[in-house]
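Engineer: Below you'll find a set of structures to go through.
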Structure I
């Protein structure tokens, strides 16, 4: 469970959760999905190593560099390509 809300707020809460879960590019989601699947069948230690490598690699993409630049400038990222 992510959070509990009154019945009257359920539709809005579901929309917000889906919005967060589906944001990002197809490439970002594919990268995350492949990382998840690479972790599933191995020991926990190996899963952490896979995750660390994936996060380090993801932090070097052009999208990530723009995200890191936009955040302290309090602006939305502007992606090209």
Structure II
């Protein structure tokens, strides 16, 4: 399936439905696209919950995560970039 390095562009994209107990459909993503700005709560690779506030609409949040929590997430139109 194409080039697989830490610096290549996204090879797959999936719409995210934030959920406090279910991981993203394809596992750990390389970044999140934010369609409508707000707050985003993720679980990082160490299992720690991290909340990003003031995330702007149309931005790409360059974090690796396997889960976007529903609790504390107000941003919408989220897309996982793999």
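Quick note: the coordinates plus some simple rules give every number you see, no bench work behind them. Treat the numbers as computed from the prediction; the structure is a model and nothing was measured. Cβ atoms are built from the backbone, for glycine too; each structure is taken alone.
Engineer: If you work out Cα Rg over 2.2 N^0.38 Å, for residues 31-70 alone for I, II, which one comes out largest?
Structural biologist: For this comparison of Cα Rg over 2.2 N^0.38 Å, for residues 31-70 alone, the top structure is I.
Engineer: One of I, II was used to compute helix-only ellipticity at 222 nm (-39500 (n - 2.57) for each DSSP H run of 4 or more, over all residues; to 500), and the answer was -20500. Which one was it?
Structural biologist: Details: I: -20500; II: 0.
It was calculated from structure I.
Engineer: Of structures I, II, which gives 1.7 when distance in nm of label points 7 Å out along Cα→Cβ at positions 15 and 55 is computed from the coordinates?
Structural biologist: Values: I: 3.3; II: 1.7.
Structure of origin is II.
Engineer: Compare Rg/Rh (Cα atoms, Kirkwood Rh) across structures I, II and report the one with the greatest value. Write down the numbers at each step before the final one.
Structural biologist: Values: I: 1.07; II: 0.94.
Greatest value across I, II: structure I.
Engineer: Match the computed value 12 of relative contact order in percent (Cα under 8 Å, 6 or more apart) to one of the structures I, II, and report its label.
Structural biologist: Working: I: 12; II: 44.
Answer for the origin of the read-out: I.
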